[in-house]
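Where a number appears in this text, it was derived from the coordinates with a stated rule and is not lab data. These numbers were taken from a predicted model, which means no experiment stands behind them. Cβ atoms are built from the backbone, for glycine too; each structure is taken alone.
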Structure I
Amino acid sequence: MGATLKASKKTGRKAAPRAWRMANDDLDRMFALVQEVGQVELKFAVAEESHAAVRTLLEVGAKRVRTVYYLDTGDLTLRRQGVLARVRGGQRPDSVVKLRPIDPDAVPAALRRRDDFTVEVDVTPDSFICSGSLKRRLRRHAVERAVHGRNPLRTLFSDQQLALIDSRLHGVLTVDDLQALGPVEVRRTRPGQDGPGRGLELQEWIYPDRSRLMEVSTRCGSADLLQTAAQAKAFLDRHAITQSGPCPTKADSTLDYFTRR
């Protein structure tokens, strides 16, 4: 292990009380994985009592509204096999097939070379996980037509995305056996470069019963992880934004919401 990584680990342990709530062994594994992958998304879940404050703080900026669906079975076969199939309607519709968790060393070289495939480590104050995502841009209204049964769901995915799904399902079922779980209205705001919170993104997920999930996130490279995490945490603390404790991801929260009802 190189000197740079060792130095990062040492500094990371010192920063842990400020940015992370992980044990030292978990921090070591996280830093090693981040060093290997290179790309990180830092995520901070916002406690309900701070929703109004963070919305006021970050709501001025470029906004995007999307309608999100996850595709799975009623007993979440895809999620159990480490697959997430997500489609987003509204502005700039797309589909994403995500393998999570993923071993970056096990990703075929041909897949890693694709411009539309990304490997990234999601890091929260309590946990981390590596995922690989293959994205496809869609035509306007393609999502709405498919989830309402006017087109087959498989038309939302490329051949490469379907192959990724099949690689985890081993022929147990196909995309045609899935159901669209949703919708969730997702509002994304990126503050301008001159305002507070530049570099951060606010996501607000609004469910049919009007319950909400709110998250502040930012992306960075492995070399900037410590500085970015410290700055984001300091910004939230400075504005008295309370973070919620360990909680499921947005995907898990959404899948659980629509399958337990």
Structure II
Amino acid sequence: MIQVNELTFSYPKSKHNVFEGLSLQLKENRIYGLLGRNGMGKSTLLYLIAGLLRPQKGSVLVDGYTASSRYPEMLEELYIVPEEYDLPNMPLSKYAKIHEDFYPRFSEEVLEKCLTDFEMSLDVDFKQLSMGQKKKVYMSFALATGCHLLLMDEPTNGLDIPSKALFRKVIAGNIAEDSSLIISTHQVHDVEQLLDHIIILDNSQLLINASTEDITAKYTFGIRQSNEMDDEVLYAEPSLQGNNVIARRQEGDNETTINLELLFNAATTGKLK
């Protein structure tokens, strides 16, 4: 679905390459978590996939199309929700009428369901909404397009705590069965229950690129007391309850839920490959 080949990219007047020789393949029908520290290229990669930026070397292909060429056949199956944006001062109904014809599988029913799940009405006017409310509307419209590929950059920024829980419900309940979603975020607790695949990016280095199934097959996550620490523990952080640990999964160990923040910290400090 997405093929990144020997990608090199830098911003104008910058002496630093964001990417140099990055290669990556993303498959269909998955929800990806794209994680990394600030400045590691998460947003840049999304914009390159969407064709909004052009690489200096290498290529980015989306369903066989060169992303930077922005062919209509590619764009009608791709929708990006950037972290920062401006929406026009108009009712949502007018906005939907203007844009829905660009997306062959657009569904007003899905749009209404997403807004209902977000506890909002279809009869809203952008100029009367807060930034958090605008983000809910924008994400609802993205899901309503039915695109094969959705890109969301820091989607939970600006949402209050109840809305973050609703975000997970809206995504899980309304994403099309044949769609893939890439979520770039540093707020890992907001998305960890949604993800099928985790990518932790450090510029051109992929610290982790694995399915959640592969991760839980290889590692266990839990809390251990000091007297329970052994050679199978790969990474640990102290907490009030004991030590939060990542350990090698042994035969007979039960599968555990991924602690995404712990996994991220272990990977970015070089303690987990």
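Once FRET efficiency 1/(1 + (r/R0)^6) of positions 24 and 104 (r between Cβ atoms, R0 = 30 Å, to 0.05) is evaluated on every structure in I, II, the highest one turns out to be I.
Hey, P(r) over Cα pairs in 10 Å bins from 0, in percent derived from one of I, II reads 6, 28, 35, 24, 7, 0; which structure? That value comes from structure I.
A value of 49, 38, 30 for Cα extents along the principal axes in Å, for residues 112-247 alone, calculated from one of I, II, originates in structure I. One of I, II was used to compute mean count of other Cβ atoms within 10 Å over residues 64-71, and the answer was 15.1. Which one was it? Structure of origin is II. Each of I, II could give relative contact order in percent (Cα under 8 Å, 6 or more apart), but the derived value 20 comes from II. From which structure (I, II) was distance in nm of label points 7 Å out along Cα→Cβ at positions 48 and 216 calculated, if the value obtained is 2.0? Matching structure: I. Computing helix-only ellipticity at 222 nm (-39500 (n - 2.57) for each DSSP H run of 4 or more, over all residues; to 500) gives -10000 for which of I, II? It must be structure I, since only it matches.
I, II: which one has mean count of other Cβ atoms within 10 Å over residues 136-143, as calculated, at 15.6? Corresponding structure: I. Once mean count of other Cβ atoms within 10 Å over residues 128-135 is evaluated on every structure in I, II, the highest one turns out to be I.
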